[in-house]
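Read-outs throughout are calculated quantities, based only on the coordinates presented, and are distinct from any laboratory measurement. Keep in mind that this is a model prediction, so the values were computed, not measured. Cβ atoms are built from the backbone, for glycine too; each structure is taken alone.
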Structure 1
Amino acid sequence: MAEPQPGCTAVDVCTGTGDLAEELGRRVGSQGVVLGFDFCPAMVQRAEIKRRGDMVRYSVADAHCLPCRSGSVDCATIAFGIRNVGDPERVFAEMARVLRVGGRLVCLEFGLPQDPVRRWLVRAYERAVIPLLGLLMGRREAYSYLAGSIAAFAGPDSVREMMSRAGLTALETKEMNLGSVYAHRGVKL
């Protein structure tokens, strides 16, 4: 949905361990640049270990104040990070600021389905299965946090409204995984 082209510049905000940044790097190729930003130095260190090419660069940065010139980026992404920032609207505005005219912003985030039956199934999975997986992997607290943060975060309509207020247009949302994940895309005009 971000449509990274060979030679373009991309930004991945809340990059974590860099999986999405690396995929963007593969797509922009050796003539392009991908900047992966995360506020957590340990995540940036993990991303550096996985780095596959010179086109991807990682650094510690706050999503609320990106170290990029205005209008310098072709596409910007954030995957499963917007619900964890202090001010999601400000982060969307900051991502829109660094986009060139015609640039695309894509936000991938968990959500809850509108259909009551699927909503119940997803919530049951989040409350029972996810914490159990966390327990089995020795990371119970992290996985318990996940279910609560998903339930507390804005739904797909609210995310699109935040993106619109950030100045993005041509908004579209793709529902995935029975409506438990949404990919939102907006274009800067």
Structure 2
Amino acid sequence: MNFSEFSRGLIRPIARLLARLGVHPNLLTVLSAALNSLGAFWIAAGRPLVAVVWFVLFAPLDALDGEVARLTGRTSRFGAFLDSTLDRVVDGLVFSAMAYALRVDTLLLSLSLSALLSAYLISYARARVEGLGGELREGLMSRYPRFLGLLVVLLVWGMWGREALTYVLTLYVLLLLLTVLQRLTLAYRRLRG
């Protein structure tokens, strides 16, 4: 069982309740994005441990919309588009908030911006391959591992400060860049014919 299946099992009872109440999946998508975007405020304020708690509380909402859509038969291409688009908004706000909070340290600022760019490229590669009729879900730092890695980065920052953050953020960015290369290689193999 992978992390996605595990988390889906945890949220299924809540999704069933929301489906019975008639809550629209797109409303859940927007609510999830809004609440998770507020986590960026804590990062920008230099409060990474508060951000970790915030994300642990509200990030699971990101999986509710799809589960409610499946349960109610309301899956749609627009719903998938909205979910992916708002996920990128949240990513952008989170990594931009990190860059803002770390702006006085050129290396940490650069690493934060590199993480932002890499996260976008990972998601873009998948979307582009799927737009061309292929499939590309693999990758070392796909959505859930990327999120868990972000939590580790924030925990290290909050518990051990900027010096320790430099090492863990460097590792995180390297893993993200490795995933970009991995997806480019997979895209080449799947789309060249």
Structure 3
Amino acid sequence: MRKTAIVMLVLVTALVFGLPQYCSAQGVSFGLKGGINMAKLTGSDAGTNSMKTGFVAGAFTTVDMVFLNIQPEILFSQKGATYEVFGLSIDENHNYLEIPVLFKFPLGKIVVPSIYVGPSLGMLMSADVEGFDIKDGLKSTDLGLVFGMDVKTPVKLILDARYTMGLTSIDDSGIYDVKNSAISLMVGYAIF
């Protein structure tokens, strides 16, 4: 997993800094976005849990090409789940630094709706259950698949809705099948 994290980080760095110089891009933009995550845990060993609301925010670069846009992002993302135990609501909190690389297909010119898909690498920053640290029991990286849509307005405001599906179990022991999943709703602004 560590090699995968390094490869993804190199890929994102190359896309953010190198690709605009070597491709026939029509434009490059940079922006900020933020919003909410509605996350839960899935998989055969996740148990019965419900969505936990968290925060997601970060930066993105979009390389506009003829029929396709490439958008690497760096996001702080709160995930986890809420469990009901003996009538009490227990929160399991996972904080990730996520690096999605999205392949966007724009469908307009002035108001620009886009659909997108791409891989995401999450690096675990912290994890706890009601204040008790559980980070050592979780993998340090999480691979996911992101798909969704956004709409960019003429005033550079962007509305974004996505689903991030965990592809690998986050359990470090390798015994349990528990994966992250999150629905994210964000608002962004293309600075330039």
Inset, instruction - Can you spot which of 1, 2, 3 the value 17.2, 51 was calculated from, given it is Rg and Dmax of the Cα atoms in Å? - result: 2
Legend entry - Test item: Cα extents along the principal axes in Å, for residues 108-163 alone calculated as 37, 25, 16, pick one of 1, 2, 3: 1
Inset, instruction - Work out the source of 1.5 here, i.e. which of 1, 2, 3 gives that when distance in nm of label points 7 Å out along Cα→Cβ at positions 92 and 156 is computed. - result: 1
Legend entry - For helix-only ellipticity at 222 nm (-39500 (n - 2.57) for each DSSP H run of 4 or more, over all residues; to 500) computed as -2000, the structure of 1, 2, 3 it came from: 3
